[in-house]
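Chemist: Below, each structure is written out as structure tokens.
The numbers here are math on the coordinates, done by the rules we state, and not lab data. Everything quoted here is computed from the prediction, not taken from an experiment. Cβ atoms are built from the backbone, for glycine too; each structure is taken alone.
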Structure I
Amino acid sequence: MKTEELAPTAREARILRMLRALANPARFRIASLLAERKDCTSAQLVEALPLAQSSLFDHLTLLREAGIVQVSSDGPNRYYCLDPSTIDFLAAYLSGLGQQARSWTELVKTTQKEYHMEVREAAREDATAIAHIYNQGIEDRSATLETQLRTPEERSEWLATRGPRHPVLVAVDGLGTVVGWSSLNPFNPRPAYDHVADLSVYVAREQRGRGIGDTLLSALEVRARRLGYHKMVLAAFPTNAPGMRLYERHNFQTVGVYHEQGMLDDRWVDVIIMEKLLQ
């Protein structure tokens, strides 16, 4: 069991000091007021905020130690102001985290390298693993409105009915174990919708959080483009945060929401509709 604490880098320590300082509502309000008014004396701050002089001094001291607030001098008439470069530094760091959270290509490379992951066409022999993973998604009540569990026999028949334009892909680890699957599905039987593909992505419960979903979805998009599809669409639960972040990373856009579209375990469930144009 790991018991040691993580030691932050100098940069992380600076960010943590700033976040801790701003986490207090009073200090956050002081920073906001200084951003608005540019500079203030302590008397002006006391007049604007419901704080005692002694309490204000303590808050200003912590903000100064965090590098957020600067002071003109040490005399009785000193002025306090916000350091915009410090705020820019914090904003840039948090923005970088956001950009990293939205990226997926490096994650897929790491997944393929560390777990020796590869994506291949599903075979009839994969039916048992596909059924198992699909049943986990059904039982979790977070990915599908389906409630009837599947058997390996049913999934084997399902695989047999798939045509070349509706492939099923599986992610396989270095031991040859199927850890996830995805598929391109018919959106509508009318010929006008021949260039629109619905999609499914399922990852084994114990394998989630390793980039397998990104690996499968990126491979599925490559296949969809190769097959000449114009658009990929999906239906998801807006409450499935990891799933929503997966689709957003791959630039799927929200089309709308079907409110109370289905009932699971005696409760109504919303379904969000997303799409991505490929050409």
Structure II
Amino acid sequence: MKRLQVNPIRYVESLESPIGIYLRREVFKKENAADETLRKELYEKIASSQSADGSWTQLFMYTANNLWNLCLLGYNADDVSVKKGLKWLLAIQRGQYRGYPGFFVSPNRRETSIMRSTHYGEFGPGCTVFFQTTYAVHLFHLFGFDDNRQVRRAVKSYLQFWTPKWCGAWCTLNVLRMLIEHPLSAESQQVQTGLKYLAKRQSKRGAWKGFPFYHTFHALSKTSHALAKRQFEKAFPLIAKRQNKDGSWGRKERQTAVFLVLDALKHAQARSHKCQ
């Protein structure tokens, strides 16, 4: 954190949320007894609101975000609530997109409006079917199910038809983020093409024209490709410049922006250590 204008630790210490617990544990290595109590309280709140079918009110957005929260809190695939939630996600993988199988599609008509009004997490409001599929594959990745047959089916479908020009900026970034982290696609030509596409849209100042800055910065931190590293380093001065006086980032959803920045810096630091 040496090159930042403000040390974000005070802001992070104030967060009584899954993101706060994750950042204190994984980035600052300062998890304490109070965090363990908070972790259990947050878990009980999340688990008690889970529906009998494993979802949260039969809505993908709430189910996905709660599973992400459980992961941030440090719960793994052995947890009962996580198991039930992932089972529900697999049950909604019954869609095809232009003949390609493996897409996760919730039947609830409220999904699109809820997705567009929610600014929390690593994925943003693109096309509903792309948002749900990429977010679901990401969650299975977090919980260690990269080799799951249904998950691989979704990734293989994207590898057959996807290009970064397929849809809008959010769809492009959501799909690229998912392809970057899955072992089946991490070294694919599609990832290379996507990174080149972003490079052409990066300005001299470091931002990507038409793309959400913090989400793009975070996505690029997940890969060791040289093209991603150059863009990441070019964007860092803006990270320092855009920091709020309290050490946070962003306006609408500050916790998400803080997570995206600090988690990205953690990934970058881990990669640099590997190269030493």
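Chemist: If mean count of other Cβ atoms within 10 Å over residues 14-21 is calculated from each of I, II, which structure is the one that comes out at 19.0?
Modeler: Clearly, the read-out refers to II.
Chemist: Assign the value 18, calculated as relative contact order in percent (Cα under 8 Å, 6 or more apart), to the correct structure from I, II.
Modeler: II
Chemist: I would also like to ask the following. Computing log10 I(q)/I(0) by the Debye sum over Cα atoms at q = 0.10 Å⁻¹ gives -0.51 for which of I, II?
Modeler: The read-out comes from structure II.
Chemist: I have -18000 for helix-only ellipticity at 222 nm (-39500 (n - 2.57) for each DSSP H run of 4 or more, over all residues; to 500), calculated from one of the structures I, II. Which structure is it?
Modeler: The correct label is II.
Chemist: Next up: Work out FRET efficiency 1/(1 + (r/R0)^6) of positions 94 and 238 (r between Cβ atoms, R0 = 35 Å, to 0.05) for each of structures I, II, then name the structure with the largest result.
Modeler: I
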